[in-house]
Every structure is written in C-alpha cells, then in structure tokens.
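Engineer: What follows is a set of structures for review.
The numbers here are math on the coordinates, done by the rules we state, and not lab data. Predicted model only: the values in this text are computed from it and were never measured. Cβ atoms are built from the backbone, for glycine too; each structure is taken alone.
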Structure 1
C-alpha cells in the first residue's frame with residue numbers, strides 16, 4: 001500500500017481520533033486510580049496490574065478502530081461501512097469529549113497533588129509501621145528484667161518477619177522508656193505510625209503480659225490485652241500478639257508468614273530461659289571477651305537442655321565466630337562455630353537466624369565475601385533482622401572495596417534502625433578509610449547524640465584528628481576516655497596519641513600497669529600490649545628491658561600463630577616485633593607467608609601493608625618502605641601524613657628527602 005494511502009486510510013478509519021481519545025481517558029483513569037487505590041489501602045501490585053492493563057489496551061483499541069466503525073446502523077466492519085450510505089456528521093463531538101476528559105484529568109491531577117500532603121507525610125511514615133518499645137519489668141525480682149527484654153525481643157522478631165510491615169530494630173527502640181510521655185516525638189524520630197507498649201510480670205512459672213497498640217499521631221489506643229499464662233505458653237502469646245497487630249494494621253499474612261509468626265522455638269522452659277538470658281546480653285551491645293563468653297555459656301546451656309533448639313544453635317554459632325574473629329582465632333574455636341551452624345541448618349534449613357550465622361561465619365571466619373553476601377540476602381528473605389543483615393552486608397562491601405555501595409547499604413540499614421549508634425560509627429569507619437574525616441566526624445556526632453559521652457565514640461573521633469595531625473583536638477577528646485584494658489581500641493588510640501607526641505613515659509606507665517593485672521585478658525591482647533611496651537622502652541633507650549619485652553611478645557605471638565586456624569593470624573604483629581629486634585630472616589619469611597586474599601582486603605589489607613612498610617623502615621630498607629607508603633597514600637584505608645610525620649616508627653625515614661616530600665605533598 002502506498003504510504004500516503006495508508007495514512008489517509010488511518011484518518012478515514014478514525015484511528016487517530018481513537019488514539020488521542022484513548023490516551024486522554026487512560027491518563028484520566030490512572031490519575032483517578034492513584035488517588036482511590038491508596039485511599040482503600042489496595043496492595044501495591046493492584047496499581048501495577050491496572051496500569052499494565054491500560055497500556056496493553058492501547059494497541060487493542062487501535063486494532064478495533066481499524067477494523068470497525070460506529071455507524072447509525074450500529075457497529076460494522078469498516079470495509080462494509082465504507083460503502084454504506086452515511087449522513088454527514090460533525091467531527092466536533094469527539095473533540096468535545098477529549099477536551100472534557102482532559103479537564104477532568106487535570107482536576108484530578110491537581111486534586112491529588114495538593115490534597116495529598118497528609119497522605120504524603122504518612123507514606124514517608126507508612127501506616128503499616130511499628131516500633132516495639134522496651135517492656136517494663138514489673139516482677140518483684142528485678143533480676144527478671146532479662147525475661148521482659150526477651151519477650152519484647154521475640155515479639156519484635158516475629159513482627160519483623162512480616163514483609164509488608166516496617167518494624168524498627170530493637171537497637172533503636174531500647175533507648176526509650178517503657179511508657180514515655182512524648183509518643184508523637186518518639187514515633188517521628190523512629191519514622192513509624194504506631195507504637196507497642198507493654199509490661200511483663202513473672203512469678204515462678206506464671207507470667208502476666210500486658211500490651212497496648214497505640215497510634216502515635218493521636219495517642220489513641222487501637223488495641224490492648226492482658227495475658228495470664230505459664231512460661232511454657234509464651235510462644236503462643238507472642239504469636240497471638242504479632243497476628244493481632246498485623247490484623248489491626250491491615251497487614252495480610254502469607255502462609256509462610258503465618259508459619260514463622262506462629263513458630264515455637266522450644267518445648268523446654270528452662271532452655272528458653274537460658275536462651276533469653278543470652279539474648280539479653282547480646283542486646284546490651286557489649287562484645288567484650290567477658291560478655292561473649294557469658295553469651296556462649298547461656299546459649300550452650302540452652303542447646304544442652306534442648307538439642308533441637310535451632311535458634312539457640314544459630315546464636316551460639318554467631319558468638320563463636322565473633323570470639324574466633326576478635327579474640328581467639330584457633331582452629332578449635334572456628335570448628336565449634338561451624339558445628340553449631342551446621343546443627344542449626346540441619347534442624348531448620350529455612351531459619352533466617354541460621355542464614356545470618358552462615359553469613360557471619362563466611363565473612364569473619366573464612367573471608368568468603370561473595371558467599372557471605374549471598375547468606376545475608378537469604379537471611380533477609382527468610383525474615384531475620386533486616387537492618388542487621390543489611391548492615392553486615394555493608395561491612396562486606398567495604399572489604400571488597402565497593403565503598404559507595406557500602407555507604408548506600410549503611411543508609412538503608414539506618415532507615416530500619418534509625419537510633420542505632422553502631423551504624424553511624426561504622427559509617428564513620430568507611431569515611432575515615434576514604435580520608436573524608438569531616439564526614440566521619442559528622443557520623444560520630446550523630447552517634448554521640450544517641451549515646452552521649454560514649455568513650456569508644458570519643459576515641460574514634462580523636463583518631464580522625466590524629467590522622468589530620470591535630471593532636472591538640474585529639475587530646476581534648478581523650479581527656480574523657482578511660483584507660484580500659486578490655487577495650488583495645490581505647491588503649492590503641494591513647495598509645496598513638498602518646499607515641500606521636502613523644503610521651504613515652506605515659507605509655508610505659510599505663511602498659512606496665514595493664515600487664516601487671518592481665519590474668520583476665522585474652523592472650524592476643526596481652527601479647528600486643530607487651531610488644532607496644534617493648535617499643536616504648538626502646539624509644540627511651542632502655543634497650544635491655546625493651547628487648548626482653550619484645551622477645552617475650554614474640555614467643556607469645558608465635559604460640560598463638562601456631563595454634564591459629566587463620567594463616568595470616570598474628571603475622572602482622574610478628575613482622576613488626578621481629579623488625580624491632582633486627583631479626584631480618586623471620587621478617588622476610590612472614591611477609592612471604594601473608595595470604596594474597598589478606599592484601600586484597602580493601603579495609604584490612606592496607607593496614608597489613610603499612611606494617612610491612614614499618615618493618616622495612618626499622619630494618620633500614622628505605623626504598624622498600626617508601627615504595628609501599630607511596631602506593632598506600634593514594635588508596636583508601638592506608639596511613640595518613642598526620643601520623644607519618646610524627647610517629648617514632650617512621651624515624652628511620654625522617655631524613656630521607658623522598659619521605660619528606662611525600663609527607664608535604666600529600667593531604668592528611
């Protein structure tokens with residue numbers, strides 16, 4: 001067909017008119033739907049299906065316009081309609097229809113645009129959102145506070161496994177009182193529309209749970225109930241509360257969600273009690289060696305009393321992996337974490353907590369970062385604490401050098417856990433590695449608003465100033481930081497401050513005091529403190545005592561390395577200690593034994609390379625040391641000129657013009 005004839009035929013068959021009319025009417029319908037569907041709280045998929053149907057109807061309308069025509073005698077095929085006698089009709093009717101539809105569409109658009117402000121604010125604070133505040137312990141025995149905390153945590157955990165419900169993590173809610181008077185303000189801070197308050201009273205095996213669901217904006221009580229049950233019936237109570245809340249907030253549960261919300265963790269009340277005690281310690285956010293051991297004991301008792309307690313096995317694996325990664329990197333400790341993990345997955349393959357434990361095991365135990373991300377995604381899919389899984393995914397991305405992805409995940413986690421100081425602190429770690437010190441301090445200040453005067457945060461902020469060479473600002477912060485041997489980051493920050501300002505006497509005084517009472521400290525900490533003491537002694541020309549401490553530290557580190565399951569464990573410290581002792585062969589041997597995967601770690605690798613550079617500096621190999629430093633100064637996570645200019649570890653390079661230029665040309 002001739003193109004001119006084709007377009008003329010389109011016009012004759014009214015295809016153009018139908019296309020324009022359909023477009024305007026479709027726009028009208030979509031505008032109306034965008035206002036009406038949310039009003040009736042229709043699920044998001046309904047709008048998607050509606051828009052898809054409207055779009056798919058467009059080609060159908062064009063085909064019908066081509067094939068048929070509306071005539072005075074009715075609808076006829078166009079071919080016969082062309083030959084039929086027709087009255088001359090005005091073409092204005094369809095134009096009037098289109099204009100009217102356009103006007104109505106415009107009215108609906110502006111109506112939705114300017115009348116939706118309350119709705120918009122509630123979409124930012126979705127109506128299907130809730131924060132579970134700490135439950136008040138009304139038991140006569142105040143030691144039962146752990147039980148009230150556990151009941152709150154279990155209800156929150158069950159709610160968090162409902163996909164269509166936004167649930168704020170416990171880390172953010174635990175900072176508030178049980179029944180605060182300023183609910184609207186708290187709800188605004190947490191970004192939720194509803195709050196659950198409660199209290200727990202326990203006497204023997206009898207428990208009373210009192211709960212009330214409140215709409216924060218109006219302080220209206222939507223639902224309240226009192227449950228008088230036995231400890232063994234607490235799972236049924238928790239499930240009933242979660243299901244009632246979902247119903248009150250008009251959240252429809254899938255069959256899978258009904259199953260996980262109604263799950264009974266154990267049949268043994270004593271095992272459940274031990275589990276709640278371990279959970280209360282975990283929720284305290286103190287991961288010192290002492291608290292980790294206490295958690296391991298309670299979770300261990302729980303699985304001893306009930307070998308089928310899958311969640312307790314998963315939590316036992318998490319604690320074991322953390323002990324391995326932070327304080328005791330032995331093959332036995334990692335094997336214990338793996339046995340607990342395997343048991344949890346065998347008992348409940350779809351358990352979200354078990355997949356989180358798997359992610360942590362791969363991340364901190366194996367350095368299998370791709371595998372860890374996959375496991376954390378599985379944990380989210382299976383309904384475990386989403387904020388925590390997203391948060392740990394950001395840590396893994398950071399290790400992979402995907403810094404912007406790590407920051408984006410951190411922000412996503414923060415939306416679900418807006419009052420979690422740890423998230424802000426860890427985001428500051430990322431900014432510090434990127435040498436964005438101002439942004440790092442902003443994040444630390446946000447964390448300090450949540451936990452004022454927290455010594456760990458103050459020390460972290462001091463380190464940002466040390467990196468910039470502003471030791472006076474760092475000192476003002478460290479005046480408020482105690483010397484706590486159980487917190488190596490506090491000791492480490494003070495050590496850097498004193499060494500860079502040449503206050504070797506303070507280093508020696510504090511570390512000698514710490515080592516005199518070190519029985520309760522993990523052996524890796526003791527070896528590290530002793531090595532630092534030895535170097536400080538060398539700096540004050542006490543070669544004999546410095547050498548004695550360094551040799552003893554080396555012996556301890558070698559024993560720890562031999563008993564470790566990590567190939568790289570303690571090699572970094574051994575490389576520095578051997579270099580300070582002037583023992584070149586073991587330095588070279590240990591450098592060659594560093595696994596490539598450690599050097600490739602974007603967050604930890606630069607620290608290891610910096611230790612290698614410092615060893616070459618101590619062995620009077622400036623070319624090797626400066627080559628490494630020049631490379632590290634151009635990548636995230638490496639040293640900063642603020643410390644290079646002042647720390648005595650780099651004194652052997654101080655007179656080298658290349659080192660001087662490097663420190664002058666680079667920004668801190």
Structure 2
C-alpha cells in the first residue's frame with residue numbers, strides 16, 4: 001500500500017483511501033477502512049459522500065452522541081481532500097460492525113430468520129433506538145433490509161446502518177415506504193415522521209422473516225399500484241403463514257394511515273404481551289368503471305392521481321375530456337373527492353368547463369385533490385413539500401427540473417396541499433409559512449436572494465453550491481475562505497471570487513451581514529470597481545472578525561483584479577508602484593490589508609491634484625506655442641523688417657517653450 005493512499009484526520013484517525021469496503025457502501029457513498037491511531041488495525045470505516053447530494057450532517061452530529069444497541073455507532077465527521085480526485089468530500093466515520101451485512105448472510109442461506117430471533121436481534125433494540133432518536137426530534141429514514149449489520153461474529157444482534165450520507169429516504173426502495181413517500185422522487189421525500197420509520201421497520205421485519213424483501217423483483221410502479229389497490233399489508237404479505245402475533249404486529253406497523261399506524265408504545269405493548277388489534281383501514285372507494293390513462297387503468301382516485309402525474313404530456317387532455325367528468329361523477333362518485341376538487345380546482349360542476357386555469361396548474365391541483373396525501377405532482381416530478389429543498393440542491397445544474405421546482409413554489413401549490421390534509425400535522429403550518437414567503441425571494445433575484453437563497457433556506461444541510469467552489473465542501477465561514485483560497489489555484493482569475501450562491505449562503509447561514517450590504521451588486525451595469533470592493537470588504541471582515549488564517553491564494557486572486565482600481569491613476573509610474581506594493585501586501589494573505597490599500601484615497605487624491613496641475617501647465621504652454629506658431633507664419637516678414645537678430649531671439653523663445661513642454665510631459669510620467 002502506498003503512503004500516498006493514507007492520510008490522517010485530526011491526528012486521531014488514519015484513512016486507508018485504497019481499501020474499499022463494499023459491504024458498507026450505501027447508494028450515496030463509498031466505504032473505506034479507517035484505523036484509530038491507538039489501534040493497530042482498522043476497526044472503523046468511513047463513508048465518502050457524493051457531493052452532488054445533500055448529506056444529513058445535522059443528523060450525523062446528533063447520532064455521534066447516541067449510544068444505542070440498535071444503531072451503528074457514529075464516531076466522527078470531517079471534510080477531506082480525497083487523494084484520487086483532489087476534491088473535497090464529506091467523510092462520515094462509523095464503528096465497524098464485525099459480523100458483516102445481514103442481507104448478504106440471508107441471501108447466502110436462502111432462508112429467513114425465526115420469529116424469536118427477529119424479535120430479540122432487531123425489534124427490541126430498534127424500538128429503543130427509535131425512542132432515543134425521537135427525543136432528538138429526528139427520524140432515521142434509512143431502515144431497510146440492505147442496511148442491517150451483525151454486531152459481531154456470533155450474529156446474535158443487529159444494528160441499523162447509516163442514515164446520513166444522502167437525502168432522507170433517498171435509498172429506500174418502494175417496498176420500504178408507504179405510498180405517499182414511495183411515489184415521490186428519491187431526492188424529494190423529506191424528513192418524514194416517526195410513523196414513516198415504523199413503516200420501514202415493519203417491512204424490514206418482514207424481509208428478515210422471508211430472507212429477502214417482499215416483491216423484490218417487481219418494478220417500483222407495480223409495487224406502488226399494488227399498495228394503492230390492495231393496501232400495503234395485503235400487497236406485501238406473502239402467502240407464507242407466520243405466528244398470529246407477529247402477523248398482527250406487521251398489520252399494525254404497515255397501516256396505510258399514519259395516524260392509525262402503530263406507534264412505539266403499541267409495539268412495546270406487543271413485546272410485553274399487551275397487544276391490541278390494529279385499527280381497520282377504511283375501505284378505498286373504487287370506481288364502477290376504471291379510467292383509462294395511457295396504457296394503465298385507474299380504479300380509484302389515488303391511482304388516478306399517480307397515473308396522471310406519470311403521464312404528464314397527456315394528463316391535461318384526459319382531465320378536460322367529457323369522459324373524465326363522467327368517471328368522476330358517475331363511476332367514482334366520491335363526495336369527499338368531489339369536495340376536494342371544488343376546493344382547489346374550481347366550483348364548476350364539470351371540469352371541462354374550467355377554461356381559465358392553465359393546463360399545468362389544472363393537472364397539479366387535480367392530482368392534489370385526487371390524492372391529498374400524495375406528493376405534489378408537476379411536469380413529471382413528484383415532490384413531498386419537505387423535500388423541495390433537497391430536490392433543488394440535487395438539480396442545481398438541471399435547468400428543466402429547476403424550472404419545475406420554482407414553478408411549484410410560484411404557483412403556491414403548497415397552500416392547496418396543506419389545506420386538504422385530513423389531519424393537520426403540526427409540522428405543516430410552519431412549513432407552509434416558509435413556502436408562502438418564497439415567491440417574493442424568487443422574484444427579486446437580487447444578490448443574497450433569488451433561487452439560491454430559496455435553496456439554502458429550504459435546505460440548511462447543504463454545503464455552498466457555488467460553481468467557484470465545485471471541489472470544496474463549504475459549511476461555514478471558515479470553510480468559505482478556505483475553499484476560495486483553494487479554488488484560486490484552478491479557477492479563472494478574471495472573474496470575481498464571489499457570486500450569488502455565496503451571497504445567498506451567507507444570508508441563509510446568518511453570516512454577520514445585512515441584506516442592504518449586497519445592494520451595491522444589484523443591477524445590470526454595476527461598475528467592476530464597486531463589485532471588487534464590495535466582495536473584498538465582506539470577505540475581509542469575515543477573516544478579521546473570526547480571526548481566520550491567512551489566505552494567500554485568495555489574496556493573489558484579488559490582486560490580479562486590482563488593475564480596475566489602479567486604472568484610476570494617471571501617473572504611469574504611480575500605477576506601477578502601487579501594483580508592486582499590493583502584490584507584496586497580498587503575499588501575507590490578509591484581505592483587509594489589500595482592502596486598506598485599495599481604499600487609500602490619499603494616494604488617489606494626490607495623483608488627481610498633480611494631474612490637474614500638469615494639465616493646466618500644459619494648457620498654458622500650448623497657448624504660448626500656438627501664439628508663436630502664428631508669428632512664425634509671418635517669419636519672412638519678420639526677417640525682412642527686423643532682421644536676423646529678432647529671428648534669433650524668437651528661436652530662443654521657442655527653444656525655451658519646447659523645453660517646458662518636455663518637462664511637463666516628464667512630470668506627468670514620473671514616480
């Protein structure tokens with residue numbers, strides 16, 4: 001192993017960058033061996049996170065303080081410069097479970113666990129762990145078959161693995177999430193609730209009993225449609241018979257209504273033999289005749305919403321057709337659904353009579369009305385309200401998807417979605433309040449606002465996504481200066497080391513600036529000197545106030561842009577002297593020193609006074625030369641009348657004036 005493939009983190013952990021551990025990989029990160037320096041061998045592993053996705057750093061920080069038998073032990077996090085690429089990544093260190101991956105062991109044997117082992121190895125510690133997590137007001141969102149590990153070689157205990165290396169529920173297959181989450185795009189599922197974790201735990205329990213996930217070979221769309229048509233419990237439960245009590249546990253944990261789903265107290269009661277029968281799910285209203293949507297048929301309102309959202313190009317025509325009205329009023333005839341449609345689409349008796357609403361608005365609102373619990377469906381995307389932020393971060397370079405997400409915000413679909421929730425959960429109102437203020441931020445498009453500010457406001461876990469920092473992971477002010485200093489080596493230094501992403505990141509993370517301080521940058525024709533001094537003053541203040549280390553490369557970047565300031569000087573030698581002086585100052589890496597030099601009004605004022613004097617002198621002597629030239633035009637007459645003596649005197653005067661002009665020109669260019 002090459003020494004170049006190893007590096008240490010904070011003199012505590014040695015990372016083996018060439019020792020990949022595939023069994024601990026996640027869909028959003030690769031795992032590498034890590035050795036605590038007090039150990040002779042690696043006993044930990046680290047997840048190298050994909051910088052294109054938002055990791056749950058706040059979750060990981062809390063997880064480091066949680067010691068529970070049910071969770072894999074989170075140890076430490078750091079931003080590392082990866083040897084292979086030279087780019088920075090978030091690196092999450094965990095204690096390495098010694099017994100291997102549970103899924104791999106079960107697939108090898110081809111059989112599941114007995115009910116007793118599932119109870120003792122997973123259910124008991126998982127319930128305890130989720131209860132502790134609830135005290136932190138956090139959800140796990142990554143409980144699944146492939147994310148379980150045996151704690152040791154005896155394989156008697158199981159821990160649930162990483163939940164931090166990507167957006168919440170990003171890696172969850174359709175089996176492990178209830179329909180409202182499973183139907184959303186993976187990057188747009190949101191933090192969810194404890195009820196979502198309990199549902200995922202229920203499917204994971206079932207997977208251990210079977211030795212594999214239920215419906216493992218089915219496509220996600222098929223799984224979702226089966227759950228809609230039959231209920232989750234009916235769709236996922238195999239014909240295999242289990243003991244009656246564990247079947248009832250699964251029925252309670254897989255309830256499609258999160259309000260009726262078993263909670264941790266119910267599960268604990270079941271573990272202690274005080275079980276109560278799960279509440280029955282209300283019968284889904286089925287249409288007498290199915291609605292044809294593309295190649296599929298919708299037999300209920302929820303299915304129609306799902307299929308219309310997936311068939312966006314044809315959805316508006318289907319909804320505006322007379323057959324859709326007939327299906328709603330005759331075949332489905334669900335008064336609750338019709339009430340939802342009147343509330344968010346319009347009071348007309350027939351949808352085909354609603355002409356004032358644009359097609360895209362009509363389709364999205366109709367999908368909300370047909371399935372209020374589902375995601376917001378718009379232009380082929382499906383997002384949970386709490387997942388809009390992570391979706392924005394995931395698609396910063398995808399203009400089409402960014403336009404879809406901003407359209408969701410501007411069209412205020414959030415208000416309709418929240419209004420139709422049958423049980424208004426406490427989390428929705430604060431979230432709605434945030435969304436109601438977002439269109440104003442989008443419309444201003446000023447520095448510190450705009451789409452970038454919306455992204456960071458909705459997604460506080462995101463690192464700064466400025467193109468200037470493409471190889472850096474910036475989470476705070478110290479990271480920002482460090483990242484810009486590193487970027488100075490590779491970035492085009494003809495551009496400003498400051499952009500709208502950085503400005504919005506500052507405002508969203510409560511950097512010590514006011515919105516008005518960015519006003520100088522707004523507008524189309526901002527003078528380059530004003531852009532330079534505004535950006536430099538803000539970064540200089542960060543460095544000084546937070547006592548951050550020198551940033552020589554960033555200073556060199558600003559020095560390379562300083563010509564826009566020096567061009568104000570008329571004296572060429574002064575320009576050259578100032579350029580040499582600022583280069584020397586920049587080598588020290590202190591931004592405020594550069595700012596002080598560029599803001600030195602006395603040097604500029606002196607230059608302007610001297611230039612003004614020189615111009616006046618030059619003008620005066622020019623007039624004298626012009627007068628003499630007129631005399632010279634009559635030189636023959638002067639020679640004839642006055643003679644050679646006067647001509648000699650004039651020649652002397654001309655020589656004197658010429659010397660004066662040469663002196664003035666020399667004075668303008670002197671240092």
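Engineer: Tell me which structure, out of 1, 2, gives 1.12 once Rg/Rh (Cα atoms, Kirkwood Rh) is calculated.
Structural biologist: Considering all the candidates, the number was obtained from 1.
Engineer: Quick check for you: by FRET efficiency 1/(1 + (r/R0)^6) of positions 170 and 538 (r between Cβ atoms, R0 = 30 Å, to 0.05), which of 1, 2 is greatest?
Structural biologist: Going through 1, 2 one by one, FRET efficiency 1/(1 + (r/R0)^6) of positions 170 and 538 (r between Cβ atoms, R0 = 30 Å, to 0.05) peaks for structure 2.
Engineer: Moving to a separate point now. From which structure (1, 2) was distance in nm of label points 7 Å out along Cα→Cβ at positions 362 and 530 calculated, if the value obtained is 3.9?
Structural biologist: 1
Engineer: Upon calculation of percent of Cα pairs over 22 Å apart, for residues 234-337 alone from the atomic coordinates, which of the structures 1, 2 produces 50?
Structural biologist: Of the structures listed, the value fits 2.
Engineer: Could you figure out which one of 1, 2 the value -20500 for helix-only ellipticity at 222 nm (-39500 (n - 2.57) for each DSSP H run of 4 or more, over all residues; to 500) was computed from?
Structural biologist: On the way: 1: -20500; 2: -14500.
Here the read-out was taken from 1.
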